[in-house]
Structure I
Amino acid sequence: MTSQQKYPGYEELSSYLTQSKNKSFWSFLLRYRDAIVATTLADSRWRNLDNSWATNFIEEARKLERERRAKKFEDYWIDVIKEGKIKREILEYEIEKEQILNEIN
């Protein structure tokens with residue numbers, strides 16, 4: 001387990017959630033069976049394993065969704081700020097243009 005890895009199988013779960021388009025717990029279990037087997041203790045009970053992996057799957061999926069949503073909002077607000085700046089600059093140029101036209105007349 002690396003220093004960044006939070007629990008056994010974290011890297012596999014994180015990789016699956018970030019790279020897969022159609023995410024499902026079942027397809028994760030099938031795809032990473034070898035990694036899951038490697039992290040399983042001899043005295044493990046299936047319900048405990050199911051609860052543990054399902055909980056990790058759901059928590060990581062929610063975390064990823066929050067991060068994506070935060071990025072989407074960040075992009076939105078950055079665009080709003082840029083658009084506001086451009087509109088203010090245009091308004092300033094229009095005011096300046098009107099002042100010049102009034103001076104000419």
Structure II
Amino acid sequence: MTDLELTQHARTRFSQRSFRECDTSLLLMIGSETHEGFMVLERDYLAFEAEMKKLLERVRHLVGKRIVVESGQIITGYHCRRRATKQLLRKSKEKGVWTC
């Protein structure tokens with residue numbers, strides 16, 4: 001359902017009403033289906049917020065963890081120490097892998 005095309009009328013209305021075109025995919029993803037469309041209700045927002053908080057907790061748990069990938073396979077995983085992290089980032093930057 002994300003392959004929807006905006007009509008010229010919709011583009012005009014979006015412009016007038018401070019809608020961003022990129023908002024449509026989010027609205028379709030988290031909104032409730034209504035007659036001829038979708039709408040984000042308060043309960044949709046609260047459910048999405050709760051999901052994002054859970055996701056952030058999971059991501060926080062991953063800080064400092066590393067997986068080693070070789071030939072399309074995960075070889076191992078471990079907690080990376082601060083010094084090793086700096087060395088890995090330095091090597092990655094030298095090889096052009098790190099983009100920050």
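Every number here is computed from the coordinates shown, using simple stated rules; none is lab data. Everything numeric here is computed off the predicted structure, so don't read it as measured data. Cβ atoms are built from the backbone, for glycine too; each structure is taken alone.
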Computed 63 for percent of Cα pairs over 20 Å apart - originating structure among I, II: II
Ranking I, II by FRET efficiency 1/(1 + (r/R0)^6) of positions 29 and 77 (r between Cβ atoms, R0 = 35 Å, to 0.05), the structure that comes out highest: II
Comparison of I, II - label where relative contact order in percent (Cα under 8 Å, 6 or more apart) is highest: I
Which of I, II yields -27500 [helix-only ellipticity at 222 nm (-39500 (n - 2.57) for each DSSP H run of 4 or more, over all residues; to 500), calculated]: I
Comparison of I, II by distance in nm of label points 7 Å out along Cα→Cβ at positions 21 and 69 - largest value held by: II
